[in-house]
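S.K.: What follows is a group of structures, each given as structure tokens.
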Structure P
Amino acid sequence: MEDLNRAYQVRKTVLQMLSDRGYLVANSELEQTKEDFKKVHAAGLKDNMRYLKKDDPSKQIYVFFPTEPKVGVQPIKKYVSDMRDHEVDKGIIVVKQNITPFAKQALANFSQAKNITLEQFNEAELLVNITHHQLVPKHVLLLKEEKFELLSRYKMKESQLPRIQINDPVARYYGLQRGDVVKIVRPSETAGRYITYRLVV
């Protein structure tokens with residue numbers, strides 16, 4: 001029962017994360033109650049999910065939930081094969097524990113050789129949606145045109161922007177890539193809101 005409670009919370013965060021990244025996630029999934037989740041998954045959890053991008057349905061993402069506690073190279077090869085079969089170049093693996101060093105190396109190799117982005121999250125990282133915490137300000141990814149406009153307006157190079165690390169928890173949540181620029185909106189007692197921009201490095 002505790003496993004189902006944990007799985008419910010992790011999947012809820014994953015669905016919110018996909019929705020925040022611009023993927024089509026049904027409201028019925030986002031608002032599914034714990035009781036309904038347990039009824040659907042009483043016989044066992046689904047191993048993977050696939051979602052389409054709102055603004056471009058040809059862009060899809062896979063989410064894999066390996067059942068084994070420690071994930072090795074073989075499951076990763078299978079996931080990459082599934083992604084290639086369906087022409088999907090983005091994926092997320094949600095693992096119960098850390099993946100093996102060989103599996104970590106395999107992830108890096110697939111990313112370079114096959115142009116596949118396969119992110120890895122531990123369940124423990126997804127038990128709570130960090131973007132819902134009151135101390136985490138709103139982050140908005142700028143489109144390429146918006147980034148160009150920002151740099152033109154202030155007559156600056158992107159290297160002059162403050163930075164955010166690619167492995168920052170919020171950057172990982174939004175799936176940010178090196179070179180992306182995010183707008184960070186914080187509440188301000190004097191100005192109402194305070195806006196800064198960060199370059200992902």
Structure Q
Amino acid sequence: MVFSEEEITHLYRIYKTVLQMLRDRNYVISETEVNMTRQEFTSTFGDHMKREDLVISRSYKNNPDDKIFVFFVNDAKIGVKTIRDIIQRMLTENVFRGILICQSPLSHHGRAAVSEMASKCRLEVFLEDELLVNITMHYLVPPHQVLTDAEKKALLNKYTVKETQLPRILMTDPIAKYYGLRRGQVVRIIRPSETAGRYVTYRYVV
């Protein structure tokens with residue numbers, strides 16, 4: 001199968017957003033990769049590229065053993081077998097976090113297959129259309145910073161509050177999905193302020 005110029009541009013934009021997303025999650029991504037041009041993308045993967053060729057494997061900056069896979073699938077509709085094969089590959093290679101990029105939403109059985117393995121590995125699911133642009137680069141989206149466990153503890157002690165008393169952000173929120181936030185984490189949001197220069201708020205992930 002040969003992709004049209006429009007389809008190659010479509011995949012290039014998605015691939016670039018995924019690299020930016022991994023970088024923002026503190027995985028090892030070089031500036032050269034993030035700044036890859038469309039021509040370099042085509043030169044790397046060829047005119048006859050398949051989505052499976054775009055698979056990405058990266059290590060976490062602070063822990064080389066903590067890895068993540070990103071899978072692209074050719075099939076417009078992904079079956080349960082494909083999901084199980086992907087999860088089996090992750091487990092075989094001792095990778096316990098993955099991202100699946102789909103052309104269309106998973107079926108009920110597909111979502112169930114992902115949930116069944118949640119105790120062994122975490123597979124996040126994104127639609128291609130969700131990654132055509134990097135939402136964190138929109139001028140209306142303020143910077144978000146994920147707190148470490150130590151930073152979260154210090155914040156709660158400083159204000160003598162329980163985590164559940166903080167304002168909330170849903171795991172399904174586009175920003176929470178972008179950063180791969182999990183329940184119980186806290187994110188710092190920095191907004192501009194005309195009086196103070198900046199205004200900092202926090203959100204608890206539910």
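Read-outs: derived from the displayed coordinates by stated rules, not from any lab. Computed from a predicted model, the values in this text were never measured in an experiment. Cβ atoms are built from the backbone, for glycine too; each structure is taken alone.
S.K.: Comparing structures P, Q by FRET efficiency 1/(1 + (r/R0)^6) of positions 106 and 186 (r between Cβ atoms, R0 = 25 Å, to 0.05), which one has the largest value?
M.R.: Numbers: P: 0.05; Q: 0.30.
Ranking P, Q on FRET efficiency 1/(1 + (r/R0)^6) of positions 106 and 186 (r between Cβ atoms, R0 = 25 Å, to 0.05), first place is Q.
S.K.: A further question on this structure: The value 1.1 for distance in nm of label points 7 Å out along Cα→Cβ at positions 18 and 58 was derived from one model only; which of P, Q is it? Please report the intermediate quantities before stating the final value.
M.R.: Details: P: 2.2; Q: 1.1.
The correct label is Q.
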